[in-house]
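Participant: So, here come the structures, one by one.
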Structure 1
Amino acid sequence: MSTRSNPYRGFRLPAKIINQEVLLYHCFSLSLRDVDLILAARGVVVGYETIREWGLRFGRTYANSLKRR
């Protein structure tokens with residue numbers, strides 16, 4: 001078992017969806033509302049403010065994982 005705790009623990013959506021949002025927002029330079037519309041079309045209903053918070057919270061972690069690849 002890992003000594004680090006799961007950073008996605010406590011969120012209602014799985015890490016895969018949160019990572020998809022971070023990818024759309026940061027890598028493709030979409031607006032928060034555009035990401036909200038894309039996720040809504042896929043059946044994931046979240047507000048743009050939630051997307052902003054996820055970007056702030058997980059954006060750096062996601063960028064670091066991309067750099068390691």
Structure 2
Amino acid sequence: MIDCELLADCGFFQKYQDTLDMACKGFLNTYCRGEKMDECERKKYRMEHGKPPSDDMMPSGQMIPKQFR
């Protein structure tokens with residue numbers, strides 16, 4: 001499987017890649033290393049704003065709930 005070209009610079013991936021939370025792992029497998037790679041809202045945000053979003057913004061565009069940060 002191909003990894004997203006932005007993984008090395010992705011704050012979400014860097015921060016949550018070692019998480020044990022299954023929901024978060026699902027996002028990583030689906031967006032960062034999966035079929036929804038081109039639907040990543042983090043990628044779209046970076047293209048529109050010229051900078052990455054908050055590390056706590058998930059690839060779906062939602063924010064990680066405070067209790068999981």
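Participant: Given a computed value of -18000 for helix-only ellipticity at 222 nm (-39500 (n - 2.57) for each DSSP H run of 4 or more, over all residues; to 500), which structure among 1, 2 does it belong to?
Facilitator: Matching structure: 1.
Participant: For which of the structures 1, 2 does the calculation of FRET efficiency 1/(1 + (r/R0)^6) of positions 22 and 54 (r between Cβ atoms, R0 = 25 Å, to 0.05) return 0.65?
Facilitator: 2
Participant: Please state which of the structures 1, 2 yields 17, 15, 10 when semi-axes √(5λ) of the Cα gyration tensor in Å is computed from it.
Facilitator: 2
A short reminder: the numbers here are calculations on the coordinates, not readings from a lab. Note that the structure is predicted; figures quoted are calculated from it, not measured. Cβ atoms are built from the backbone, for glycine too; each structure is taken alone.
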